Structure 1
């Protein structure tokens, strides 16, 4: 986390995708020479609820993890963030709670191979 706050891509600066107000909060929670043990909720607005605020945070430049904030950088994933953040949800009927439950049901049908029938890929996109 600290590399995003103080030395992103070895520039000596913070990640420019973090909103300035959120950057100040994160730098207060995670000082430059801190011990790195501070826990930060990944969904700062409703870390105890299952809702769409994660997507609203990403849209606002308040993604805690770099991988989360990168969802806003790509045109394909930006559309998904916009849909789930509520920007155009009403037009297309996207509902995170329904889509998530459908995805979990679909994923439960994936048969995991174990032991000699399966393998851990060294590169996720191709078979070893």
Structure 2
């Protein structure tokens, strides 16, 4: 799994934050809050993300509407899986990641682990 470039990541965050499919114009407006960026630059990068399979689109009138093909959580999971595959001690990496979590998220993780153990026992 390839990591996004800086602009790709900013565009994907804007798409993920939207509740409905977005136009290039919508994404550019969201990005304009932090940087001056040309419409054509956003359009080109969104087309690249479409060709890479991260975005899908449908024509509506004269403009395309774009939406993400995977959730932000799915993308982050892929990055973590890739990092774990490269680690000689996966448990140590996971332990360090867990140590950085807020306590309420650690509790949620405990519950997920218990559920996983329960499901494992059923199979």
Structure 3
């Protein structure tokens, strides 16, 4: 799977495409968030798949979070998945923290939800803060 983006700083335009990867989450200065990317097949899965691009104008102070599915596909003791919605809400809550602390908090929240206390799948998360 892949999520790829190109940011043109002079126009503040972010162009992006996804192929089977979880959509990035963008948090605005007002701490509202949106998910970038729709559903598509991973690269090579279907020879008929056509991949398009989308775009978004980002402002200084906006943040974008990219992650692997291992961060949100963890289950608690009751068999409930932490899920994208809880991940998105956690990202909104930590978006005002310094990036390094916010990312650590997201990982800690996922690990706390996880009944096993460890990750069985790969876990990756990247935070980007857009500047002037």
Inset, instruction - Match the computed value -20500 of helix-only ellipticity at 222 nm (-39500 (n - 2.57) for each DSSP H run of 4 or more, over all residues; to 500) to one of the structures 1, 2, 3, and report its label. - result: 2
Legend entry - Parent structure of the calculated result 26, given that relative contact order in percent (Cα under 8 Å, 6 or more apart) is the read-out and 1, 2, 3 the choices: 3
Inset, instruction - Can you spot which of 1, 2, 3 the value 11.3 was calculated from, given it is mean projected area of the Cα convex hull in nm²? - result: 1
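Taken together, the values in this text are just the output of simple stated rules run on the coordinates, not laboratory data. Predicted model only: the values in this text are computed from it and were never measured.
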